[in-house]
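Enquirer: Dropping the structures in below, format is structure tokens.
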Structure P
Amino acid sequence: MLQMEREQNEMLLVEDLMISSEKVAHVQSGNPLEHALLVLIKTGYSSVPVLNPHFQFEGVISKTKILEEALGLEQFEMNRLSDIPVHKVMDKEVPCLKKEHTFIDALHKLIDHPFICVTGENREFDGIVTRREILKNVSKSYHESKNK
């Protein structure tokens, strides 16, 4: 029985697991860090995708990166954040997935990240897959196998 649930999860595609781009908080690469920090605080997220004006994925910005940038020698210099664009400090080297990737592809990449961005052929932003979504599927499979 457990074999069947495992095979079902392996057949799931990222497209079936992802949160569509319309529902994902993000910032533009040209936005000031001050705006990005406000988005992160208001949403409660620790990081969000960064898109260019053509809605192509460019990277991820996090509270940690922003606060590191605001840290002066003896105090936080929050006034600096309005002068620095997001693209100057965002993480550019982050893994991505395609819609046709599998559950297992997503699982492996999510080990080190709370979410992975899903992009199209030209890096257009399609959405995200979250660690939470993967764990929900694992939990569901586990409980279904226990009840059989």
Structure Q
Amino acid sequence: MQPSDIPLYLALADALRDRIQRGDYPAGQALPIESAICHEHGVSRMTVRRALAVLREEGLVTTRRGAPSTVRPVSVRQTLVLRHDDRLISRMPSRHERMKLGLDVGVPVLEVDRSNGTSELHAADQVTVACHALSPSPPPH
């Protein structure tokens, strides 16, 4: 790695992110093991772990104890339509919610409280939010 003004783990995260986005590591593929990344980039294992944590927080990779990090597939997004008086809350899911929705650690959820009293829970990386526009009020006379 080249010396720079940014911390080494962020520079490594940038390099790995670039390779993921270029398709060098396609969705579903395991990244090289930590020791291979250390050797290739001339960094410590702690630097690799911190860089992978950044990519995990960004939703680019999943990590499992004892297994190499894997590139997450890009999910097909559905449109979530909000209507007047619906309330949207972004938050981290509970362990139970994460298991029920099949979410990786670090993926937030969107909780929708509908004006009719119902609630919905959606994985934030699987929806695009759209607001249903209300008819504009007529101008005052």
Structure R
Amino acid sequence: MKTLIVSALMLTSVAGTANARTVAGWHGKPQLHADGACMGESWTSQTNNCSRNVTLFYPLMVDASGNYRVLVNAYGATTANNVGCRFFGLSSDATSIWSVPVSYLPGFGTNREIFLGPVFVPAYGTGTLNLACDVSPGGRVNSVNWYQ
């Protein structure tokens, strides 16, 4: 029994060291407040029901400095419903930025993954990690996962 308890504690402490987080698509905030009126939410995903592209911003929590990657699960029926995301680290005084180019859905008609990174984030308290997704009319963001 002692061996089982020690093993369980060790597994818990090792499993707890990974820095991975996930938020639902509806956690994104439209760049323009007025765009919130035409965005749709279903089962925590966020769909652009507007007649124009909408940029959604996601502030992403980090626990330590280092390189981060992000995985965005999104949907577009066709190229007209595309989703493109940019991922960047920013110093707290906004004088330094670490970023990767915008990436778009690799295909259409099913939920797909957009992989971004790595992006550097400075030491805890001295910088932020951010994601911005341009969502075409009819496009949808389902979830965002980021990790070190």
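We did not get these values from a lab; they are worked out from the coordinates using the rules stated. Owing to the predicted nature of the structure, the values given are computational and were not obtained by experimental measurement.
Enquirer: One of P, Q, R was used to calculate helix-only ellipticity at 222 nm (-39500 (n - 2.57) for each DSSP H run of 4 or more, over all residues; to 500), giving -11000; which?
Expert: Clearly, the read-out refers to P.
Enquirer: Taking relative contact order in percent (Cα under 8 Å, 6 or more apart) from the coordinates of each of P, Q, R, which one would give 20?
Expert: The structure behind it is Q.
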